[in-house]
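I've put the structures underneath this note.
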Structure 1
Amino acid sequence: MDKLPTPLLDRVHSPADLKAMSREDLRTLADELRSEMIDAVSVTGGHLGAGLGVVELTVALHTVFNTPDDRLIWDVGHQAYPHKILTGRRNRIRTLRQKDGLSGFTRRAESVYDPFGAGHSSTSISAGLGMAVASDLLGHSRNVIAVIGDGAMSAGMAYEAMNNAGAMDARLIVILNDNDMSIAPPTGAMRSYLAKLVSGRAYQGLRDTAKSITGKLPRFVQETARKTEEYARGFLTGGTLFEELGFFYVGPIDGHNLNDLIDVLDNVRASEKGPALIHVVTKKGKGYAPAEDSADKYHGVNKFNVITGAQSKPVSNAPSYTSVFGESLIAEAERDSRIVAVTAAMPNGTGLDRFSDLFPSRCFDVGIAEQHAVTFAAGMASEGLKPFCAIYSTFLQRAYDQVIHDVAVQGLPVRFAIDRAGYVGADGPTHAGNYDNAFLGAIPGLVIMAAGDEAELKHMVTTAALYDEGPIAFRYPRGEGLGVDMPARGATLEIGKGRIITEGKTVALLNFGTRLGEVLAAADRLASFGLTPTIADARFMKPLDTDLITRLAREHELLVTIEEGGIGGFGSHVATYLARAGLLDGKLKFRPLMIPDAYAEQAGIADLYAHAGLDRAGLVETVLTTLGIAQPTLIAKG
């Protein structure tokens, strides 16, 4: 029996192995790389579509450039799975996004081939420019390449960086990965030809010669010649915008034509020009039919069957918090025509997709531009509309100045729906929503709520819709609710007032957020130790329910606060009040439980909360240890 040939991918231990391969072998390698990625993500889940779209580009970049000495930066990093496979991490690729496994994004600590860590978009050009300047100042001759998607180019930071790079004439290569359009074959062939032509030395030499000649002519002739060339190149290649920013533009070219990619990258690498932008058109989900046929191109997937593409999704009888927000907002919008919604490139992720279908003229997706989203919402609020600005906690960090300067200082009633609050699991430290309690809590005049369960979230959407006195925010996590009975309509909560759920003695558990289910379960376990705690749901961090806190402090020996946020949040606000009110001077023991002051590595959400001591076992152990009756060996974890 004939022995099957060894897969080319088995011969690749580092990008250096690609340089000895023929173009034909590289094409075969790209096919094997795509299959390897599909198989790996079917096991782990993760971002699939974006990586499938850049397989050929990844092969071409590592073939042409001398990585890791040449710096290759992947914006966001969610499309870098093929890059990881080619850079010595293939043997760990099936640990993607798992505890102690490979990150779902690029990460400096993981490999020398990841020169800059990412997770949020639109940072690559700024980082690349910094690297290029550093290389010049330190006397290193290297290329710096930033790969950025067309979606990430909607963020202002990308253009700030390009404007700076163009003005500095820095040696920087930007690859614009455009996967929002397709190239018809005739146009694609012509575009590829023109791209190779204008990136080659012959064209650049001719252009420089022409410039030297026109430089000796009268000014008006020079200006006419310049405009003629600019118009011609813009007409042929569409590069006028990037040229105006100081970049030498090449493209668009077919991002799945490996030969064209290698030729153009070779030409640009050999050029001594300043910053260059290569416009590459790719197809998200390329090469895997279920992804190509899917509306979202399998952007983010659970584990799936490779043959059918069917994803395995956990079965739950409770709705997700995101869907509860979306449906609750629709109900309020049906009653109030002034309600509008704003999202920053996350209509599905924030639950606004159905709202957009029902109210297309009242839903605004501004692209990856959180700063603009917040100030845009502020402008609408100033004219009497009721904007709900739905942004993940981790992305709201990018608009902090706008929340303060454009919304809060002016007392504008913008409603902030903060999704993915608390731990997010497999996305790791770049996406954890640990910080909004603390950074929003420092802003005067901003009302801050957190839902204890999905019914409470519905009440908070209604409360926010009716609140016109200033900005108001409510936070909720990723995942499903507790399965509680849902009201037909949300109730209006009294601002700054919490609720007592169960009355008890000795111990008071004051919850803020969706740890409420674990708090209730912990109370059941504490009963076996003869303790019947009072359970309260704060609902509000700002303003604090000081009457409730005072009562809990005076009537109990131990007060424990529980929140899904880091230091400086709810527990810190409670502690400040207790200290100022003189309530810590007597018999009261106070213990704030929060997310630890450390970056949350990727793991299951339940594992992360258990590690933080924010699950039922951790709460029980805190109470027993503080009261001096701890018996941790008797406490079952989970």
Structure 2
Amino acid sequence: MEQKSAAYPLLDKVNSPADIKGLCMDELRTLCAEIRQYMIECCSVNPGHLGSSLGAVELIVGLHYVYDTPKDKIVYDVGHQAYAHKILTGRRDAFRNNRQKEGISGFPKRSESIYDAFGTGHSSTSISAALGFAEAAKQQGLDEKIVALIGDGSLTGGLAFEGLNNAGAGKADMLVILNDNNISIDRNIGALHNYLLRITTDPRYNKAKKQVWDRLGDGWMRKMVQKFITTTKSHLVSDSGGHLFQAMGFRYFGPIDGNDIAQVVETLNKLKTLGGPILLHTPTKKGKGYAPAEENQTVWHAPGLFDPETGERIKNEKGISRYQDVFGEVLLELARMNSKVVGITPAMASGCGMNLLAREMPDRFYDVGIEEEHAITFSAGLAAGGMKPFCNIYSSFSQRAYDQLIHDVALQKLPVVLCLDRAGLVGEDGATHHGCYDISAYRSIPGAIIAAPKDEIELKDMMYSAMLSEAGPYIIRYPRGYGEGTGWTSHEFTELVPGKGELLLGGKDIAVIACGPSANRAVEAAHAFKEKNGWNPSIYNIRYIKPIDKELLDKIAETYSVIITIEDGSLIGGLYGAVCENIAVKEKKIRVRGIGIPDRYINQASQLEQREECGLTTEKIEITITEESKKICKKD
């Protein structure tokens, strides 16, 4: 869908933050409006994370207006809200290719721009990273200001509080901006907060305070005055959470209207002159400036294609279920069957499909916020208490809970079902979000089961089998996006025995062992190969990467001289590694060739483009089979 490009008189002149330094306040307001319109125009035809970025425009414009970037460092949390930052820092035109192959990343990326101080993609990292920058500047005697911009959702992550605790205790010279897009400013009490803000950020007040503090010394009088000030201020601002941050060693300011550029600039100018750990609370409106995004913030977090004039979303009508939909429907069905089934997710209910359980059985649904570590250990506690927890985490985010999976689940052999959504290549989100490493990471855990369904029916059966199992952890990995169109809804539950694969297509000379939906591409490639060559290799669906079907591998080793493994995961330590380990002990000369994600990071592109790059498409698999068949012919 093509849209006519709008005119942006101010924005078209901005090629770096230096270009906005001389703008007056009215011009800054106009610039903010143009940035919003530009983001809406670009994202309507090239989807991205729109809602959060719309809400953070004034904060980002204000930061680049007040601070001297890139000398001063701005660290963004997650990066969902950083689109205005990219547009202001020399990537305005490149933003039209945001998240596309050969385009710019949808997240801050150090290799992309000197203005991207720290790469992000996962949440809750900004405060710890900013603290590192602050200490590095201190150690080297550098005159740099450090700012972390973090959302209220990311602040639920434990890492954020670890950073706050360390920064407050160490009296680090840094500013943390809490971009709180869950609540609005209450106008009735806003004047009181603004009054307190004007007093506490006034340079004369802070100079006088320092002089008084110095004269009081470290004795009982200073402690008594400090206690009085803290108690009084706590009563005045504790409704907004200031007492918590002050207890952690931060000076708390706010809340201010984060969507009022005048307030943002005025406040940042004052806070810039202060030292030590400071937290500024800035409520904003997610989706600000675009009515559809303001009215339905969940959908417009990442809305896909849409008509910018009407806000009508353009749906991709494939008539095939997504794996996420299958998971949600099956989990609800299992919960109806078994009163012990509960669902746990770290802030991904809609994305993973668990919102269906939440609507029908809210008492058996737990959204724990962005707390992957807690989600796993909480699930372990539920399992130890006799429940059957299904914990759904995106594969890349599960990396954060590796210790909990070993120490709290596996070591105690607790029957926790861990469903890894977005396993494999995820598309436009790129390297920070690929689910490449779960097989390699978890295959070494004693007692773990790792299952990879080839289609919707197998996902349904594996979830059912996991419910019946007392083993743990029982890990089921499946990709982002649409399935195979198998008609899974009418399929009756069938228990699958862990460690048992299946033959999908009989053939000769070459054995192709695949896991997940790649097994279907392998069958397609074998058929295409046969049309040209008159014969086809055998195709096996391994189903369970751990425990792997050793009986099947023994049979393959006795029959074939060439094995090709296919997986939507890292070749190092994955299915390829598992097969090689088993074949290595055989006294056979067998060639094993792996197709999967290589030992490098795969940049943003469509899933199809990424799979083509890694050799995982039907056409690429056929080419690999052809290459191996020619080697066999030469030997003969």
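We did not get these values from a lab; they are worked out from the coordinates using the rules stated. Source: prediction; values computed, not measured. Cβ atoms are built from the backbone, for glycine too; each structure is taken alone.
Using distance in nm of label points 7 Å out along Cα→Cβ at positions 173 and 309 for the comparison, can you identify which of 1, 2 gives the largest number? List each step's numbers first, then the result.
Details: 1: 3.3; 2: 5.4.
Once distance in nm of label points 7 Å out along Cα→Cβ at positions 173 and 309 is worked out for each structure, 2 has the highest.
When mean count of other Cβ atoms within 10 Å over residues 445-452 is compared over structures 1, 2, which one is greatest? The partial results should precede the final answer.
On the way: 1: 24.9; 2: 21.5.
Comparing 1, 2, the top value of mean count of other Cβ atoms within 10 Å over residues 445-452 belongs to 1.
Can you tell which of 1, 2 yields 11.9 when mean count of other Cβ atoms within 10 Å over residues 133-140 is derived from it?
1
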